[in-house]
Every structure is written in structure tokens, then in C-alpha cells.
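So, here's a batch of structures to check.
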Structure 1
Amino acid sequence: FNIGAMIRWLDFNDTWLAAEWGHPSDNLGGILATADWLSRNAVASGKAPLTMKQVLTAMIKAHEIQGCIALENSFNRVGLDHVLLVKVASTAVVAEMLGLTREEILNAVSL
């Protein structure tokens with residue numbers, strides 16, 4: 001929670017403008033918290049923590065998922081907030097980071 005709150009604290013975050021707008025950096029809270037948890041558990045088990053490349057790749061994936069959905073879908077026209085896109089992107093990326101299968105990721109995103 002603290003990581004996500006710090007990211008949004010000053011509200012000087014990025015903006016994606018398309019059919020739907022949004023803030024891809026809102027995905028960072030879930031990604032960084034999960035990366036931290038996975039790394040701490042790995043180190044405690046004598047394994048290597050996540051690399052910056054793995055974390056940056058997760059961030060790029062979330063940005064692309066959110067952005068691609070936003071390109072042609074205007075959720076605000078039907079009364080849905082753009083944060084819906086953050087939920088979908090963060091869920092998909094964090095689920096992959098946690099090692100879920102493709103089917104499990106699809107199930108998680110569909111909730």
C-alpha cells in the first residue's frame with residue numbers, strides 16, 4: 001500500500017490519452033510490491049532476487065496492456081472509470097510474476 005500511495009502522492013504521474021485516458025504509472029504499486037515480496041522470499045531461500053530487467057519488463061507489459069486496451073475502448077462513455085484498465089493490466093502482470101499459468105491469468109483478469 002505504501003508504495004502505491006507514494007507513487008500517486010503528488011499526482012504528477014504520466015497520462016495516456018486515447019479513446020480512454022489513464023495513468024500507466026498506477027500499475028507500479030502492485031508491480032513493485034510484488035517484486036519486493038518475491039525478491040525477499042527468494043533471498044530468504046538462498047536464491048537470487050528479481051533483476052531490474054525483470055521488474056522493468058513487468059512495468060512495460062503493464063503499460064502496453066493498459067495502453068492497447070485504451071486505444072479503442074472508451075469506458076468513460078458508459079460510466080466506467082479508467083482505473084479499470086489499471087486493474088486489468090496489474091492483475092495480468094502480477095499474476096505472471098507470481099508464476100500463474102495462462103489459464104489462471106485469464107481467470108484472474110476476468111474476475
Structure 2
Amino acid sequence: MLKNEGVMAIIIPDGILGNDGNSELRKWILTQCRILAIIDLPKETFMPYTNIKTSIMIVKKGSFEKEYDIFMAISENCGHDARGNTVPGCDFEDIVTSYKKWIIKK
């Protein structure tokens with residue numbers, strides 16, 4: 001279990017973020033946590049094993065003000081193609097650097 005003020009990063013299917021059937025889950029997340037970041041991952045991230053579109057969601061447990069900023073990023077290159085072949089230009093490190101700078105400013 002996540003302690004109060006604890007931070008967690010989780011990979012979630014994009015359906016949790018947008019499907020109508022998951023609205024109660026989204027409401028629950030918002031009552032339990034502050035969303036710090038959502039990072040959209042390329043569809044190739046978990047290929048060739050699955051083609052489910054995913055995102056990384058970083059949350060902090062606890063109650064917080066109603067309005068707050070959320071770090072948002074879109075990864076366009078995970079470092080491999082749909083067959084698992086290495087592709088240059090992975091942008092994960094750049095996103096992590098941007099997130100760290102954003103957190104420091106908070």
C-alpha cells in the first residue's frame with residue numbers, strides 16, 4: 001500500500017484514461033491521489049508482445065487542492081520498432097529530464 005504522501009508510477013492502458021466505462025475508477029483516483037504526470041507511450045512500447053496503447057501515470061497519495069498542474073508528455077520513440085528491432089532516437093531520457101526540471105520548479 002502506498003503511504004500518505006507516497007509517490008507511485010504505474011503503466012496503465014489508455015482506456016483507463018478515456019473510456020466511459022472507467023469513469024468511476026478515474027473519480028476514485030482523483031479522490032485518493034494527486035496526478036503528477038501522464039506520459040503517453042508509443043504504440044510500439046510493448047510490441048511484439050501486445051499492441052495495447054499505454055501511458056505512464058505518476059501519482060502522489062493524499063488530499064490536495066482542487067486545481068493543480070499536471071506534467072504531460074508524449075513519447076514518440078521508445079527505442080525499438082513493432083518487431084523489437086532497435087531504432088535510434090529513444091526520447092525517454094529527455095522526458096525524464098523534463099519531468100525532473102518540472103518537479104523542481106513546483
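Worth a mention:
- If helix-only ellipticity at 222 nm (-39500 (n - 2.57) for each DSSP H run of 4 or more, over all residues; to 500) is computed and equals -20000, the structure in 1, 2: 1
- The greatest value of distance in nm of label points 7 Å out along Cα→Cβ at positions 13 and 45 among structures 1, 2 is that of 1.
- For FRET efficiency 1/(1 + (r/R0)^6) of positions 21 and 53 (r between Cβ atoms, R0 = 30 Å, to 0.05) computed as 0.55, the structure of 1, 2 it came from: 1
Bear in mind that the values in this text are calculations on the coordinates, not laboratory data. Computed from a predicted structure; not experimentally measured. Cβ atoms are built from the backbone, for glycine too; each structure is taken alone.
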